[in-house]
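The data blocks that follow each hold one structure.
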Structure I
Amino acid sequence: MLPAMENEITIILYDDAVHRNQVTDLWENVFGYPADYNAPEVVIDRKIAVDDLLFVAVEGGAVVGTVMAGYDGHRGWIYSLAVRTDSRSRGIGSMLLAAAEQALAGQGCIKVNLQILDSNAGACRFYEANGYGVEARISMGKKLA
């Protein structure tokens, strides 16, 4: 990858030794994570144990955004797309999403899913602007002990 010019955004794979603290801070600021099982440190550790589908947007050496993707051989998933508040509306989220989609397609994925809170109208608009649509589904979950 070429070195970034000043104020240029680059999307790169997450490097734990370089990015952990910044990603943790970003996720805490954007998502809050009140549940222990969603603590950024836990999520990062579990993700990097499975695969490398975690990307960061970097500007001037600082992490300004992230996206995590997953592929189970049937469907791709988008998780934890976050952009620093002071870096929004610059196309960074779309760049991160495109990087995740490209990585998923490279693994043979043909469909991507994601979940957002129905109260998050801004996220709905963002994903619709990036080609996603609401599907008639019911999202269910179960916490395992």
Structure II
Amino acid sequence: MSKAKGFINEFKQFAVKGNMIDLAVGVIIGAAFGKIIDSLVRDVMMPFINFILGGSVDFSNKFIILSKPEGYSGPETYAEMTNAGANVLAYGNFLTILINFILLAFVVFCLVKLISKARASMEKEKEAQAAAAPEPADIVLLAEIRDLLKNKH
């Protein structure tokens, strides 16, 4: 019973530690932030890229048929071919996902740079405030008392 109680207490300490709570909050916020970034790429950036390229950047229906099922005479779309059991090389889906990844990485890179720049400017502002702030009166008074005591001896 003592080992079980010790194990439970050890688990409580682990679960309640600040790092564990911080990690849980980070995961939750990260998941929500991931949805925001995904929406930014899909709903804001992709329409502009589609407009600039004059069409759709969705290549998911681009594929090469390696082998058809015997007797298949239906439409040759990616969905129909895979449902029929055809062996297809779906390079278009890979290209679409790769383009989305590059755009997503670019957006995250820009956000990280923006946040880093904001942090740096906040730190410079704090340093400037600390340098400009006068010493507290009690520190000045103690320094004067120290100097007077030194001069007496």
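Laboratory data are not the source of any read-out in this text; all were calculated from the coordinates shown. All figures in this text were calculated on a predicted structure; none of them were measured in a lab. Cβ atoms are built from the backbone, for glycine too; each structure is taken alone.
Work out the source of 3.9 here, i.e. which of I, II gives that when distance in nm of label points 7 Å out along Cα→Cβ at positions 99 and 123 is computed. That value comes from structure II. Quick one: helix-only ellipticity at 222 nm (-39500 (n - 2.57) for each DSSP H run of 4 or more, over all residues; to 500) came out at -11000 when computed from one of I, II, so which one is it? For helix-only ellipticity at 222 nm (-39500 (n - 2.57) for each DSSP H run of 4 or more, over all residues; to 500), the value -11000 is produced by structure I.
Looking across I, II, the calculation of distance in nm of label points 7 Å out along Cα→Cβ at positions 11 and 43 that yields 4.1 traces back to II. Computing Cα Rg over 2.2 N^0.38 Å, for residues 35-114 alone across structures I, II gives 1.11 for structure I. When semi-axes √(5λ) of the Cα gyration tensor in Å is computed across structures I, II, the figure 63, 30, 10 traces back to II. Identify the structure, out of I, II, from whose coordinates distance in nm of label points 7 Å out along Cα→Cβ at positions 75 and 91 was calculated to give 3.1. Answer for the origin of the read-out: I. Could you figure out which one of I, II the value 0.95 for FRET efficiency 1/(1 + (r/R0)^6) of positions 19 and 83 (r between Cβ atoms, R0 = 25 Å, to 0.05) was computed from? Derived from I, not from the others. Computing distance in nm of label points 7 Å out along Cα→Cβ at positions 27 and 131 across structures I, II gives 2.7 for structure I.
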